[in-house]
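Structures for review follow.
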Structure 1
C-alpha cells in the first residue's frame, strides 16, 4: 500500500512537470466506466493541474444502446417473445417503460448473469432470444449463444469507431484518450494504431491511471500520435485471437446507432446468420415500433463529454438511481450513476 502511494505521488509530480511544458490547456477522455469509477472514487480529477482536464466518454456499454433498440426489445417482450438479458439492461428506461416494467406487466423477460443460464432457460422456452449488449468484451458470449442456435438481438458496439467519431466531430476538443483496459484485452493494442491521436491503454488502479495520464501528457508535449500500452500484463498487441475469430465467425461489422453519437459507420456487430438474427426473425413485430421522441435526459451529451452529469437538469432531481430517467443513471459504469455514488 505504501509503495502504491509512493508511485501515485511520483506520477503526480511527473504530471505537474509535463503539464508545465504544455502550450495551453488539454482535454483527456477516458472511455471506460471502470476508469471513470476509479477517477471519481479517488478524486483524481481534483489532483490534476488546472490546464489538464479529464472527461468521461461513451465507456458504459449499457448507456450507448440507442433508445430505439431498447424500445424494440421491450416491444418484443410485451408481444410474448421471451427475452433474456443481463441485469443492467432491465432498468434502462424505454420511451414508455423498461424491461423490468414489461416483465411486471406479464412480459416473458429473464434476467441472467451468464450465457449458460440462457441455454437452460431455452429448455422451457425454446423461442428465447438474447438481447446482446456491450462492447468487444461481452460480445464473444453472444457469439457463443449464436453457436448454440439461440437468436441474438445485437446492439454490440465497437470502441475504435467511436473514438474516431469523437475526434471527427471535435466538439469536446479532445487532445488524447485513455483507452479501455477490458476491451483492449480482446481487440489488442493494434486496434487503435490507425487512430490519429495520442492514446494510452490503462489498467484500473489509481497508480495505473495516474501513470497513464503522465505518459499521455508526454505524448501530447512531443506531438506523438501513438498508442502506448500501459497494461501489458493483460493487453497484448494482437488481442485475444480466439475470441476475435469467434466474433468474426458469428458477426459481421455493420453501421450501428449509438445514444448521443447517432449512426456510426462500421461501429457495430450484426448477426451473420439471418436465421439467428432476432431483428429479422421478428421484423413483423418491430415494423410497428416508432422512433422515440426526445426527452429532457442529457445522456447523449454526457456520453460525448460535452456535459458533466451534474449539468443535466434532471440530475439528482427527477433522475436518481432508484428512479432513473436515462441509461447513464442505471448502470454501475454509467457516468451519472458514478457521479451520484460519490456525491457529486
Structure 2
C-alpha cells in the first residue's frame, strides 16, 4: 500500500496542536476534519521527517535507565530498578527500601494479596511508604517467625508495618520458621488455622522478597537459633549460594537437594514461581551470585538492586 505524503504545513499544524496546544487526537480530528487514525499517522510522519524532535531532559544525578534496560533485556526481567550504592551497607539498604516502597505504591491494586519475606532490607520499606488513603489489599508473611533475631525483621512484623502504612489489612502466621523433623511439620500444618493460612499462598498476587546468601548472612542465620555454623558450612559445601523466603538454592536456582528446605513452615519454591509478580530486593557486590541464582531459577520478575551489584552481574555475564 502506498503511504500518503502529507504536506509540511499539515504536519507542522497538527504537531503544534498536539504538542503545544495540548489538544488530543479527537479534538485535532474534528478541527482539521480528518479521521483520528490520519492524525496519528501525520504525527508519526512529523517525527520521522524531523519536524518533531523529542528531548528528555533528565534531572537525575545518576541515570541508570540504560543499565536497567540492559539487565531487563539480558535476563528477561519485567523491570529492573537500580539505586545508588551507599557509602555503607546501611545506606544501601535504605536506598533499596525507598525504591521498593515507591514501586509497590505504584503497582498494587485493590483486592490483591501481598506476600512478604523477612530481613534487614525489607524492614526499611515501611518508613518510606507515603499513603493517605485506605488500600484494599492484604499483607501476609510467606513463612513463619525467624527465631531470636530482632523482631522488626520478622515476616509477621514486616507484614504488620506495611499494612499500617497502607491503611490495609494483614493476616499473620503464628508458627515457627522451621521445625526439627518432617513429622513435626506434618503435625503443625494440619492445624486448622495454619492449614487455612497456607491456602492463602496460592492467592498471592505480589511477593516482596529479600535475596539472602548463606555466605554473607551467617551471623543472622545462626542468631535465629535454627542453624549452627556447622549447618551453614554444610549448606555451602552442598552448593547453596542463595536463599529466598529462607529456602536455599544453588547457582542454577535448584533447591531440591537441600533437606533444610523441607522443614520450613512457609511457601515452597514452586509456589513462588507461580506468583504473578515477584519482586527480588538485594544489594552489595557480594550478593552477585545469590541474585543470579534467583534470576536463573525464575523466582523473580522484578529486581530492585544497587548499582554496584548490577554492574557486577552484567560483567559476570
Structure 3
C-alpha cells in the first residue's frame, strides 16, 4: 500500500512548529549570553587614580577593568571598572572596547572620563584588538579586526580609527591617509594600519602599516593628515613617555609559530635592541614609566593571560606583574 504524502495543512503545521522551535532556541541563547555578560559600567567609587596600573581582569570579574594596589603590582587588586575586551587610559580619559553578545554580536568603543563613566559610545564592526590614549587624554585610537583575528598570518583586514575628544572629530578608518613609502607617494588596495601611538603634542603619531607582505613603522601628522614610513619590520609601536623611543614587535621568524620578539627603537639614532623578554609577544606593549614596559603573555597554571614587565634597556629579566590580566595602563 502506497503511503499518501502529507496534506498541505500538515506541511504548514510542521513548518510553523519548526520555526517556533528555532525562535525559542535563539531567544534562549540570547538570554543565556546576556546573563553571562559582565556589568558594562564602572562601580560608582571606581575611577582613574594616579599611582596604579589598570588592566582588564581575566580572573575574578573576568572582563572587567581592575587596578593594582601599587605600581609594582604588590598588594590586593581592586575590580570595579566596566567590562572591556581592550582597555587603555591616560590623562583622565579611558577607552574601552566592548563586544556584546547577541545575534549578531555588536562592538563598541566607549569613551570614559576620569571616574570611568561613559561620555560617548561609538558603534564598531569587527573584533576589538588594540587601543591607545594620548598622554593628555585628548587623542584616542583603536584597531578592530574586520576579518581574521591574528597578525601572524596574511588573511586579515583591520580598521583603525582616531578620535579627537576635544573637537569630537572621528576618523572612522585611516586607510585613506596619504602615505609616502621610501620617499614616494604610495597607493595599494591591500593597505592595513594598526597600533597607533601618540606623541605628547597630540599631533604626531606612529603606527604600523602593512602592504605587499611587509610591515612598516609610519610617522603621521594629524594637522597635515599625511604619513611616511620610517623603517620596515615594526609592529604595534608604543612611544615612550619621553617621546624618544618606540617599543615594538619585531618579526624574528617566518610563519605563525612564535614569530615576534620585543625590541626598542631609539628614534634619534634609529638603532634598535632586543629586550630581555625572549618569549613570543603578540601585544602592543605599554610603558609604565621611561624605564619599564608591560605586556600580556599566555597565562600559567591554567590562566588565560598574565601581565609581565621588562626593562626598556634590555637588561635584567622579565617579572610577573599581574596574574590573570591584559591591557595594562599606568595612570600617572
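Only the coordinates and a few stated rules stand behind these numbers; no lab work does. A quick note: this is a predicted structure, and the numbers were derived from the prediction, not measured. Cβ atoms are built from the backbone, for glycine too; each structure is taken alone.
Taking 0.95 as the value of FRET efficiency 1/(1 + (r/R0)^6) of positions 203 and 299 (r between Cβ atoms, R0 = 30 Å, to 0.05) derived from one of the structures shown (1, 2, 3), identify that structure. Please report the intermediate quantities before stating the final value.
Values: 1: 0.65; 2: 0.95; 3: 0.20.
Of the options listed, only 2 reproduces it.
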Original post:
When you work out relative contact order in percent (Cα under 8 Å, 6 or more apart) for each of the structures 1, 2, 3, which one comes out largest?
Top reply: 1
Subject >> Value 1.11, calculated as Rg/Rh (Cα atoms, Kirkwood Rh), assigned to which of 1, 2, 3 >> reply: 2
